[in-house]
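**Student:** Each structure below appears as structure tokens.
What follows draws every value from the coordinates through simple rules; no lab data is involved. Just so you know, these numbers come straight off a predicted model, no measurement behind them. Cβ atoms are built from the backbone, for glycine too; each structure is taken alone.
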Structure I
Amino acid sequence: MRIIIIGCGRVGAGLAHALSRRRHTLIVIDRDRTAFERLEPTFRGQTITGIGFDRQILLQAGIEHADGLAAVTNSDDVNIVTACVASQIFSVPRVVARLYDPRKADIYRQLGLQTISATAWGINRIAELLCYSALDPVLSLGNGEVDVVDTLVPPLLVGRMVQEVTIPGEAHVVAISRAGRTFLPTLGTIFCSGDLIHFAVLTASTDRLASLLGLS
């Protein structure tokens, strides 16, 4: 994939390192030439000095052929303007903007922009770590609103169907691991002893799911 990263601060440089290890073609843009010093010596992508939402800079970066763009500068306004330009003018398939102010997230989602707020994610993750839960979180999605959690099938569920522990719009069984393999169940799939159940659940509904499973 050809991916453009706008901003070479700690997040931008770290993202460049992570994507470089996955062998993607990377172009990093920053208005401060010295910012590129954060990149590892092994970085083999392209660097461009300039403003991330400048049309000529984006064209120089090959945005017309880009598969993705991440706007991760230290300015919410720059990130959103850049994301809008990439998404609405150049039709980049995957665009993500970093936000410092989580209150703006809903506004930008209405524009069809995917945003990540480290503040909101951090708050939800810290609260999650401080509060005991019988469900083991393995992944947080979005800004922490949805978790993927695992639990061994409780005795009371053995012989019952997936539909009995589905809470529409709040909690769904997304996979079951059984006897060394993982599969996607239907609502009629019956739980067996030893099953590891993988749920997608709204963070706000975790306690309700735990209660339904008899884990609280």
Structure II
Amino acid sequence: MNKGEITRQRIIADAAPIFNQRGFAGCSMQDVMEATGLEKGGIYRHFGSKEELAAEAFKFALGQAVKTRTGDIGHIEGSVEKLRYLINRFVDTPSPMAGGCPLMNTAIDSDDGSTVLRALARQGIQDWRSRLVRIVETGVKQGEIRKKTDPVRIANTIIATLEGALMMSRIESSRKVLQNAQATLIEVLDTIVLRPTDRATRRKAKAVTA
């Protein structure tokens, strides 16, 4: 990585918390200049516009949040346990970025603002959904999750419940809503688990019809 790229990445990292806290319209280039210690010309040497910088700042912030909230999921055995881990991690581990969840902040901020940021927020949700869907699909294939389970429905339920609860918790300055959402989602997971007794019943049914 050359000096120019190092400077570019530093600007992104320094600007990300400001955009996340104040939004695209609320964050001025003067704010970015103060955070980075660079003049406007020095910033625009690396970015064609404020919107380009905001977009890169969002990608950085979201990447940090995803990394924090997925943690060591690769070491978790079983699809249902992975989903449980992700739900608990979301509730118990705050976003590392000042200002909270960058996905929720950007989705709300860009609702009637930057189309570029709105598209990135939409992609962020789609990527999150895809990660959850893959986990559920794997669970179905491996006989851990009931076959009739709709992966997209489960993924949407998890995302909508967690993000909605996060918004309410922030407004009410209380973690109670998040904890309620956590408990409810764990109950949802319990309904899709294919337990050993279920497998035994299924095998007996197949034997009878064979």
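**Student:** For which of the structures I, II does the calculation of mean count of other Cβ atoms within 10 Å over residues 2-9 return 11.5?
**Tutor:** II
**Student:** For distance in nm of label points 7 Å out along Cα→Cβ at positions 90 and 146, which of I, II scores largest?
**Tutor:** Largest calculated value belongs to I.
**Student:** Thinking of I, II, which structure, once FRET efficiency 1/(1 + (r/R0)^6) of positions 114 and 162 (r between Cβ atoms, R0 = 25 Å, to 0.05) is computed, gives back 0.25?
**Tutor:** The read-out was computed on structure I.
**Student:** Give the label, chosen from I, II, of the structure having the highest value of mean count of other Cβ atoms within 10 Å over residues 170-177.
**Tutor:** By mean count of other Cβ atoms within 10 Å over residues 170-177, the leading structure of I, II is I.
**Student:** Here's something else I'd like to know. Given a value of 3.2 for distance in nm of label points 7 Å out along Cα→Cβ at positions 34 and 66, point me to the structure among I, II it was derived from.
**Tutor:** Comparing all candidates, it corresponds to II.
**Student:** Kindly point out which one of I, II the value 13 was derived from, the read-out being relative contact order in percent (Cα under 8 Å, 6 or more apart).
**Tutor:** This value belongs to structure I.
**Student:** Work out the source of -6500 here, i.e. which of I, II gives that when helix-only ellipticity at 222 nm (-39500 (n - 2.57) for each DSSP H run of 4 or more, over all residues; to 500) is computed.
**Tutor:** The read-out comes from structure I.
**Student:** Assuming 0.65 is FRET efficiency 1/(1 + (r/R0)^6) of positions 50 and 74 (r between Cβ atoms, R0 = 41 Å, to 0.05) as calculated from a single structure, say which of I, II it is.
**Tutor:** Computing FRET efficiency 1/(1 + (r/R0)^6) of positions 50 and 74 (r between Cβ atoms, R0 = 41 Å, to 0.05) on every structure in I, II gives 0.65 only for II.
**Student:** Here is a follow-up. Suppose P(r) over Cα pairs in 5 Å bins from 0, in percent works out to 1, 7, 13, 14, 13, 11, 11, 10, 9, 6, 3, 1, 0; of I, II, which structure was it derived from?
**Tutor:** I
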